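Q: In structure tokens below, several structures.
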Structure 1
Amino acid sequence: MHTLKGNARTHQFNYLTERVHRIEQTYELYQNHPELNWDNGLLIRELDEAKSIVDLYTQTNQQKLGRQTTTHLLPVDEHLVSEQKINHILQLLTKTEDACGPNKTLTDLKQSIQSLGFQPLQTLVDQTCDVLSQLSQALNKPVPNIEITGHPISLSPLAHNALSNTLIHIFTNAMDHGIESPEERTSANKPTCGRIGINITLGQDNVVLHITDDGRGLALHKLHQIAVNRQIYPANEIQKAHDIAQLIFHPALSSADQVTDISGRGIGLEAARSFLIEHNMTLEVELIDPLSTELNFTAFQFVITIPKALCMT
């Protein structure tokens, strides 16, 4: 539900965003007050209403705007090219190569065609800045500087689409939960504008993105207390800081003080992680100091692993 809300906000579907937010508030009410009897009828009616709104947007997109298509189109410069046609050309080149033997010209041509639709990671990051501009106004925080270091890569259409949602969640979390207000940053002798860093490293079979921000860190103490309150952890047991950090992927668990139309970290990240796994990618959270035992605000990083088959390096 939080992922739906985030995507609706990204595309400025304000009515859907507001309606889904109200549904989240209903869930929060029941989660925070277990003594209440769950009104299943109310929950079903609210979900049906959200579905009807999504169906209306879908109908408008397909019938009014004429965007209904069963063909997967790849962006090539400023044009869209049918993926089916590209695959057909590659099959013809492979057959020609098999019949004529190894040929450098054919090999180069195949590699050029295979690269169609690949886009630099920087392009994807630039596209998310529109979302951050909207958040900047809502949170009264400047848009953070996003710096990419390491080995430059381009992403296949599949990796591009999968990472788009994930990066929006991560960047949103950084602005909402981690990066402090300008006043707080000034008091802490930090630049007024926050920073998000993406460092790219190459493995034998994978490309790895290490994503950090210069905010206050992950609120391990809050996550631990919420987990105890929800009876995820026994109150009298000591938990490892690393294990507590993994709670950000726990459904319906967030370190936000209250659910807003932006906050709700756990739900969004859990969905983003599952989506990446479906496409043979991974999303992990790691503490910068893996031996840390202090339950307070702690520096951390997200680590995304992408198969090299989905990238150009």
Structure 2
Amino acid sequence: MPGSDDTAVIDLPGTYTVTLNDDDATVAGFTLNNADATFSASAQSLTINGPASFTAGVVSWTNSILTGSGSLLNDVTVSVLGNCSFSINSIVNNGTISLPGVHSLGVTGSGTTLTNLGSITLGSGSSLLVDCATFVNASKGVITNSGNSFAVRNNGTFQFDGGTLPPGSPAIYLQEANLIFGAGATGGGLIRAGGMNTLSGDIPSGITVQIGPGTVNNGNLVASGSLINSGVVALTSTFANAPIALTVSSGTLTNGTLGEINLNTGAAGGGARVIAAEFENVRELNVTSNSARLEKASVNHVNSGVINI
């Protein structure tokens, strides 16, 4: 195996498999560039501290760790098997990251960013956890989730710049995390925010954000500045007496010409449904909760749309 100052290169012609057998290997760079080659690891750890690319070939990653201060550009299919983690500084996925069965992948660490311009596929029973890291779904990125969960937690960040998210359960789930919508983002899917989470950017058409309780049976999605909702926002809960809020600390929450906001009782009933913001309703506000309210002092609320009670 090359040493910590070397770049490992797999590009010789032919059909073969290169297996990582050093459980604490460190390299300065890495290249996989042979369509007929397979790079595999099982119960291993690979540290990459420089530029890396999976340009052609196949990667099979089983119960293994990919870490380091480097950056990885992926254009191939990476199969994640068993329990794996990625904590390398940057991963840009143009290919496919696949969890084909009961497997799990952790994207971990405050310095780790995974940007998806390709495909993330979660098979039945699988899970992906973004823990204190950043996941960016770009305009061409597709997430297909037939698994148990895709969760972002512990001050992790989910940034939606476009693309396609799962349209229903299991959705993208945020718990004590940050939700960012990029400027001009287009696409669709469902995002669930449980517990205390932050929000930045306008909510685009095609996106549904459900705000619900977390582990302490309350929920609050907090934006620091003004925002426009062009999607669907639902405040709801399956827990009894769980207060749910959408808060704008400074500025105005505008429910725009394409927007819909629902203040729902939820399956279990009970608990306040609160819009804690200066509020302008241009399109549609639906209220089924008998504990719904606008809650912010010394502001003017404006309605030019429809309120259904």
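Q: Suppose you compute distance in nm of label points 7 Å out along Cα→Cβ at positions 52 and 156 for every structure in 1, 2: which one lands on 4.2?
A: Details: 1: 4.2; 2: 1.9.
Source structure for this number: 1.
Q: Something else about it: For the read-out mean count of other Cβ atoms within 10 Å over residues 44-51, a value of 13.2 was computed from one structure; give its label from 1, 2. Don't jump to the answer; show the numbers that get you there.
A: On the way: 1: 13.2; 2: 18.6.
That value comes from structure 1.
Q: Ranked on distance in nm of label points 7 Å out along Cα→Cβ at positions 36 and 212, which label among 1, 2 comes first with the largest value? All intermediate terms of the calculation are to be shown ahead of the outcome.
A: Working: 1: 4.2; 2: 5.1.
Comparing 1, 2 by distance in nm of label points 7 Å out along Cα→Cβ at positions 36 and 212, the maximum is at 2.
Q: If distance in nm of label points 7 Å out along Cα→Cβ at positions 100 and 180 computes to 6.5, which of 1, 2 did it come from? The partial results should precede the final answer.
A: Numbers: 1: 6.5; 2: 3.4.
That value comes from structure 1.
Q: If you don't mind, there's one more thing I want to ask. Computing helix-only ellipticity at 222 nm (-39500 (n - 2.57) for each DSSP H run of 4 or more, over all residues; to 500) gives -15000 for which of 1, 2? Could you put the intermediate results ahead of the total?
A: Numbers: 1: -15000; 2: 0.
So the calculation was done on 1.
Q: The value 0.15 for FRET efficiency 1/(1 + (r/R0)^6) of positions 92 and 140 (r between Cβ atoms, R0 = 41 Å, to 0.05) was derived from one model only; which of 1, 2 is it? Show your work: numbers first, answer last.
A: Details: 1: 0.15; 2: 1.00.
Considering all the candidates, the number was obtained from 1.
Q: Something else now. Which structure, out of 1, 2, was relative contact order in percent (Cα under 8 Å, 6 or more apart) calculated from, if the result is 7? List each step's numbers first, then the result.
A: Details: 1: 17; 2: 7.
Comparing all candidates, it corresponds to 2.
Q: Quick check for you: by Rg/Rh (Cα atoms, Kirkwood Rh), which of 1, 2 is greatest? The partial results should precede the final answer.
A: On the way: 1: 1.02; 2: 1.06.
Checked 1, 2; max of Rg/Rh (Cα atoms, Kirkwood Rh) sits with 2.
Q: Compute distance in nm of label points 7 Å out along Cα→Cβ at positions 84 and 292 for each of 1, 2 and report the one that scores greatest. Display every interim value, and only then the final one.
A: Numbers: 1: 5.1; 2: 4.5.
Comparing 1, 2 by distance in nm of label points 7 Å out along Cα→Cβ at positions 84 and 292, the maximum is at 1.
Laboratory data are not the source of any read-out in this text; all were calculated from the coordinates shown. The structure displayed is predicted, hence computed values, not measured ones. Cβ atoms are built from the backbone, for glycine too; each structure is taken alone.
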